[in-house]
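Got some structures for you, see below.
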Structure P
Amino acid sequence: MADKILFITSNRLGDAVLSMGLLNYICEAYPERKITVACGPLATSLFEGCPQVESIISLKKEKRSGHWVKLWKQAVTTPWAMVIDLRNSAVSRLLMAKERYIYGPSISKDQHKVEQNAEVMKLNEVPSPRLWPSAEQAKKAEEFIPKKENKKNQEVLAVGPAANWIGKTWPADRFIEVIETITAEGGLLPNARVAVFAAPGEEEVSYQVLKAVPEERQIDMIAKADPGTVAATIARCDLYIGNDSGLMHCAAAAGIPTFGLFGPSYPKWYAPWGEHTDYARTPETFDELIDFDGYDPTTLKHTLMKSLTTEKVLSTLTEFWQGLEQSTQPAEKSDEDEWAEEVE
């Protein structure tokens, strides 16, 4: 009986997170079906806690498309009820499947990546990404950031000062200035603890930012856990600020207020997704930022985000935060409401 679903998603962390909106829809629409996820090695831990996921296939890129051959060998004997392929691979066309949904050229690129994923299955409503931390990931996350017994003065600011490319990495000294401003007395999160998150290989810039925080308020999350555990830990924070990266998308999917910083990338496709998200970007577009003699993304040695000022980030962030506070305040009672209560 064909009752299994194959979900082929990205090898990149951010895109894998954004695909979890579509996975969330599948789980809700087909609760009786078991799911096999095929994704890159970096993203596998994100799917470990999803109750309907029974198998995760790690697709480590190989020469001559060897990783796709391995996936085909693992999947070819299963009669799939449904195959969803967000990689537009040949494999999805070579498997037995009652239904097949493939991210192809017909998908409109003039929309956010989450919306593009929804279009693959022709959904009328766009499902938002969500996280499913496993019990082990949730346990480790609580060890990193213990439960708050008293919310007041126990807020945690999460910061992601690195990125997978130096071109879209905002300068460390500006992160430090923003942190000092919003955690100062009278700031958005006065005296908040600061958790700095980064992946292996991003230690240098990240420790530069962390060490600028008073030691008693530091939370070191630099290369400390797998992405699934990191996402569960970010979910315990009160605000996330960071470059355009997979961690930013983890924060948005976790539902915490998320503020992204953009330069040579495309917020039209990759802005943080959700009700409690916003971003600031350089005055120049991606194409304008890379329009100089000798530009080569593989040899670039400096950031392309210097035109994004601290003042711009702080003003946009403050407006965003104040908007969140207003949206969570109870509405003022009208004279009619008070009269109705007196009558009752």
Structure Q
Amino acid sequence: MITLAAITEKVMSGERITDDEALFLFDSHDLIALGELASAVNRRRNGDRVFFNVNRHINHTNICVNRCAFCAFSRTADEPGAYLYDLEEVRNRAMEARAQGATEIHIVGGLHPDLPFEFYLELLRTVKSVSPDLHVKAFTAVEIDYLARIAGLSLAETLRELKGAGLGSLPGGGAEILGDAVRRRLCPEKISGERWLAVMEEVHRAGLKSNATMLFGHIESYADRVDHMRQLRELQDRTGGFQVFIPLAFQKENNPLGHLKRPGSGGVDALKTLAVARIYLDNFANIKAYWVMLGVKIAQAALAFGVNDLDGTVVEEKIGHDAGAATPQTMGRDEIAALIRTAGRVPVERDTLYNELRTY
């Protein structure tokens, strides 16, 4: 019989929990005990340190050949609100970020039907020309797959070209829910979950680190979440290339799935999801509460539920905000540090690859 006490004993002795035990944790109503267990696991690995970085998001275009059911960001080229930054606009944003002390530029966008592969190489070179020290975390696995197709190259060749132009690591977007049944309803035009994992395995083989995400709080079940995390855990066992797991809270505004938002998928569900992730994903060093989509207060509370990363200063995030995120577009370095300190933790500024830069 599965009990919380038995799971706690197993976890504290360093054993890996099963899918059924993870489901039991999701079904549990003892949120405090769940948080305490996740915090104990986190403290054993990370102590009281909580990471953040100084970064800038650049969503270079919202023009996209896909129309995912949950997305409020994408447009066709002739739709009102469609946009594409030219390289000078990208340069200006990178220069602003550098002036503000950013160490990372985070670039993701739509799958534009008309841009050649060379544009993406120039996009990377443009950012690196502002400062060679800026780390460029760019292009989801979905974008990498698309770039390989438009370039007529293998994944390995595509990644080699992108690395040569300045690509430093990958974000974790596009994972959504990896299971086929849910994925077909969420994003039938997007690459399959199996392909997403295959791209990430090739990314790691190329010597690049990446993040991993999960979109939760829509039409998925707890079993779908556990299945998603299991597939990530198995790939991490093989490659060790994931730096952090980031559950992304579904934003319901301005998209066709908004009316199907999962009942009870508010703050408690977010905290439970983060805690289960910390306990189940025993081969992930870092669990991130992405304050842009969770909200600042829930992200702060998550520090008592196994979280050790709050992302960064962000600046000008469009994808979550187009779908109704009511959070600020940015937070300052001192604001984030204060948020961490008032939760009784130690703020540590990091770079993209989790090298520690400064303790506050």
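Where a number appears in this text, it was derived from the coordinates with a stated rule and is not lab data. This one's a predicted model, so the numbers in the text were calculated from it and none came from an experiment. Cβ atoms are built from the backbone, for glycine too; each structure is taken alone.
Comparing Rg/Rh (Cα atoms, Kirkwood Rh), for residues 2-161 alone across structures P, Q, the highest figure is found for Q. 4.9 is what came out when distance in nm of label points 7 Å out along Cα→Cβ at positions 82 and 314 was calculated for one structure; which of P, Q is it? Matching structure: P.
Looking across P, Q, the calculation of relative contact order in percent (Cα under 8 Å, 6 or more apart) that yields 23 traces back to Q.
Which structure, out of P, Q, was Cα Rg over 2.2 N^0.38 Å, for residues 26-65 alone derived from, given a value of 2.03? The read-out comes from structure Q. If helix-only ellipticity at 222 nm (-39500 (n - 2.57) for each DSSP H run of 4 or more, over all residues; to 500) is calculated from each of P, Q, which structure is the one that comes out at -13000? Source structure for this number: Q. Taking FRET efficiency 1/(1 + (r/R0)^6) of positions 202 and 306 (r between Cβ atoms, R0 = 25 Å, to 0.05) as the measure, the highest value among P, Q is held by P.
Which of P, Q yields 21.7 for Kirkwood radius over Cα pairs in Å, as computed? It traces back to P.
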